[in-house]
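Alright, structures below, take your time with them.
No lab work stands behind these numbers, since they all come straight from the coordinates. The model shown is predicted, which means the values in this text are computed figures rather than measured ones. Cβ atoms are built from the backbone, for glycine too; each structure is taken alone.
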Structure 1
Amino acid sequence: MKEIRSINILAIESSCDETAAAVVNNGREVRSNVISSQIELHKLYGGVVPEIASRKHIEKINQVIEEALKEAGATLDDIDAIGVTYGPGLVGALLVGVAEAKAIAYARKLPLIGVHHIEGHISANYIEHPELEPPFLCLVVSGGHTHLVCVKEYGKYEILGRTRDDAAGEAYDKVARAIGLGYPGGPKIDRLAKEGNAEAVNFPKANIDGAPYDFSFSGLKSAVLNYINGCQMKGLTYNPADIAASFQKAVVDVLVEKSMHAVEEYGMYKFAIAGGVASNSALREGMKKACEERDIQFYYPSPIYCTDNAAMIGAAAYYEYLAGTRHGWDLNAVPNLKLGER
């Protein structure tokens, strides 16, 4: 898509437990990317507590925006539009970001652009891969989402498959809790799995009749819990590292297999991953190997752009800006917003 001129987006992300703001130029150049994480706070509870997350967003959001502008060497006079995540996510957390974005846009008479959180994750790939342009396939894997998406054009998506129950990241958190690793589970299982035998336990991989690109991780999670309970009831010892490695192999195998099936069926030669689980080392290695075997270009963001951040929202907002997307002062948080909805 042709760039019309230099456009600076001030982006805000507050969909879960990161309060983030960024200044992004022309959708690809990150001038600043500030993230205030709440992970240490929510560790005490074994997961994100929505009410606490919302309160922390209120405390941090002005500070984070000021820091993002300062880091970018900019003021609000240099900003052309405000981009903000308005769904999906935790409704209270989303509302904080949406209210802040509306206030700034109203006060400064700037365009307001609501961004879908998953569109943001997909757009994170544009930041470090200037050569990447649609069409391509993208697997979005995070704590709340597992989507296989065909990116037809900037801002135009077709969902090929999604999880029927637990998201991949959610399964990671639950299994981590079961083997005593605590929250957040993804990075901890990834580290522990390197010490284990991935062939130690043959955990199931779900396939859904009539929906070859849909995912299901609830059965896998239950199989892990049943295996642990069975060992405990029989007085048998088990190796947490072997469980972590075997569980991770089952997740990665099904993600890679379904993704490559889609790549081949749709004749795509560009494939990307995004979302928090996209920073998982086994998933990256598995996807990279599968793409190399098929001569497919493989794209993935750096870990900082895999987790929730505002730079990805600024990248997505830029292309929405060029497409003419504008939201009014009635923009609201939509916790269950579907990709492609406006």
Structure 2
Amino acid sequence: MKILGVETSCDETSAAVIDGNQVLANVISSQEIHNQFGGVVPELASRAHIRLIIPIVEKALEQADLTLDGIDGFAVTYGPGLVGALLVGLNFVKGLALATGKPFIGVNHMEGHIYGNILSQEQIQFPIVFLIVSGGHTQLVLMEDHLKYRIIGQTRDDAVGEAFDKGAKLLGLGYPGGPLIDRLAREGDDSYYRFPRAMLKDNPFDFSYSGLKTALLVFLQKLSEKEKEEHLKDICASYQKAAVEPLIIKTINAAKEFGARQVAIAGGVAANSLLRTWLKQACDENGFAFYLPEFAYCTDNAAMIARAGLEYLRRGQKSPLTLNAYPALKLAGKIGATQ
């Protein structure tokens, strides 16, 4: 089946065409206008999606050398995300489905990240413990089969991606913060300062990053401007280590606890070099298969949405034209589908 996917949950406008696991086109337009504000401005994001959605979809079809007649179905993100941004993509795809008489399916954005990793694999085995680390989400998910998920851990407050962005802002680095801290940390001493790691007793698989952010703020207040400048790379390395270590420990422990021999990461923070290196080493040491996504499918993109949608559409499932956007949508089993 050839699926056209659309992703507009935040500040990337993306359209993709896939044929099974083969990506024929994956076009992404990132909205740089938000950089000056240090974060995404929802209204500006929605307006940009409206301007970009048609040319981005047309470009994806052109790269795939297809017209809408050659598309078998559509997939689109309907949550979680910014409600205005979600509505742009969702209503556009509804229009395509209505005009062509072809089915569409609403896809959970977090489920899309999972299938972004699966896009990178020649073959997979279940069950898999997925560590989902995107801008606003940090979750441990047990994937027992295609489209079958069980959330076993999640953040109590800030996600790790938010901790990176807020940490970078405190350090005066800019936005988005994760890649900036990652780059500087490679040349720093991660033993310069020990920031706290949150290990929660009531659920050992849950996460918390609000304390780490606060610890950085308090630490920086004690330093002179000269000390901050001289040790910027060391601070980044120490902060990144504190952010990544709980992810590694909890993911490996979850795989052991639930009897999974496969571990995978997904989401924008899956591009972090320290996380990718340390988690692979931990998996090798414990005899786990490690599924690592290609960089192109870590950040928000429509190929991952199309691949998740394919699993529903090939089973004959589809969403109704009454489907709405859900900014706080939770990851569950049969998402956005009607039997």
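Where does the value 20.1, 64 come from, among 1, 2, when Rg and Dmax of the Cα atoms in Å is the thing being computed? Computing Rg and Dmax of the Cα atoms in Å on every structure in 1, 2 gives 20.1, 64 only for 2. Matching task: 3.0 is the computed value of distance in nm of label points 7 Å out along Cα→Cβ at positions 285 and 301. Pick the structure from 1, 2. Clearly, the read-out refers to 2.
Could you tell me which structure in 1, 2 was used to calculate distance in nm of label points 7 Å out along Cα→Cβ at positions 29 and 181 as 3.1? Could the numbers behind the result be given before it?
Working: 1: 4.0; 2: 3.1.
Of the structures listed, the value fits 2.
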